[in-house]
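Quick note: the coordinates plus some simple rules give every number you see, no bench work behind them. Note that the coordinates shown come from a computational prediction; the quantities given were computed from them, not determined experimentally. Cβ atoms are built from the backbone, for glycine too; each structure is taken alone.
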Structure 1
Amino acid sequence: MFPFDVILFDVGGVLLTNGWDHRERAAAMEHFHLDPAAFESRHVALYDAWERDAIAVEAYLDATVFYEPRSFTRDEFFAFMLAQSKPQPNGALGILRELADSGKYLLGALNNEARETNRYRFDRFGLREMFEVALSSCYLGLRKPEPAMYRRALDILGGPAERILFIDDREENVAGAAAAGMKTVRFEGADALRLELVSLGVL
């Protein structure tokens, strides 16, 4: 009997770079010559709603960038946003592929991401081919580390929490999953994760 039935991965910081974290936003501010302070104040007010799918990307960009005329288009800005997504250095994509090829576990995402960037990242990097379930904030209307996010994930998966392994790079997200009864691993690079998965009997 395998040690777990389900293995859930965070995406940004584990498999891929963060899609729209402070580094990516700073790069956009520099590239498009925008005022970082003005952008960040508007971003903070709307990002939670965007990741919960309460608003679409058009509303987010209209409020954060295109509230006044710009020398670039919304499509150009969004394309730059998407281009910030790359495989995470020393990330777990190879381990995810290995687990998917084994066919031993139900694999899925438990991540915070807006609908439009989530769709792009899943398609661009082949995650949809390896994940059987996407428990993303934009689909659940909840965000980690809210306890309700983990409860909803458990309800959807339908199995005992102790048979689920969750991998995330952020301590608060790992703590939330552990409080819900899941087995957790704090991601600190592919080599450390592989050793941990071997010790758990997963690999």
Structure 2
Amino acid sequence: MLQDKVYKGTTTVGVVCRDGVVMATERRATMGHFIASRRAKKIYKISDRVAMTTAGSVGDAQFLVRLIRVEMNLYEIKKEEKPSVKAIATMTSNLLNSVRYFPYLVQLLIGGIDERGNSIFSIDPIGGAIEEMDVVATGSGSPMAYGILEDLYSEDMDVNQGVELAVRAVHSAMKRDSGSGDGIDAVKITHEGYYELSKEEVEKIVSKFRK
């Protein structure tokens, strides 16, 4: 089957905080039971204050990132303003729905900050979009990640606390899900901008709860 020939297997998480949003992923890409890559990029900067995580086919995800960036630039030219997080999510949803009979094999999270506040949207392969109000996880490791997210999340946590929660959730999934592993990427987005944590910063967080 085609689905067994593409890179897949993922854990991605998003956390809505009082002062921003946090998104995190791991780096492993698999083809069936084969680890095809240990450096797969699954989180992308879409604009100054918007990020997207991808679960599913790496090829489909990379193409969609390029397409969404183009559509966003066209939106800015036509509207003479930057699109909101919801507008980007809607554009993406419409794009996926337009090819629903031959869908892209992806599940996406789009999150960031705009004038209406902090928000994260989850989008399925045929364009269904849901605004997540607190935490969300996608991919093969999401059941394990949700165990941590739902147990430890608090709606008044700030982005630094959110980063620790997101990293912990992904780390937990990596311990049990064979499709997830090989390091963690995390970003936090606030009104001050988009910040990607370094490998050393992530490792420092992991060391707090590693057994």
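Structure above, values below:
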item	result
Top of 1, 2 by distance in nm of label points 7 Å out along Cα→Cβ at positions 107 and 179, largest first	1
log10 I(q)/I(0) by the Debye sum over Cα atoms at q = 0.10, 0.16, 0.18 Å⁻¹ derived as -0.44, -1.02, -1.23 - corresponding label from 1, 2	1
Winner on FRET efficiency 1/(1 + (r/R0)^6) of positions 83 and 99 (r between Cβ atoms, R0 = 30 Å, to 0.05) once structures 1, 2 are ranked, highest first	2
Origin of the derived value -14500 (helix-only ellipticity at 222 nm (-39500 (n - 2.57) for each DSSP H run of 4 or more, over all residues; to 500); candidates 1, 2)	1
Computed 19.4 for mean count of other Cβ atoms within 10 Å over residues 43-50 - originating structure among 1, 2	2
Which of 1, 2 leads on mean count of other Cβ atoms within 10 Å over residues 67-74, largest value	2
Given 1.2 for distance in nm of label points 7 Å out along Cα→Cβ at positions 19 and 139, calculated: source structure among 1, 2	1
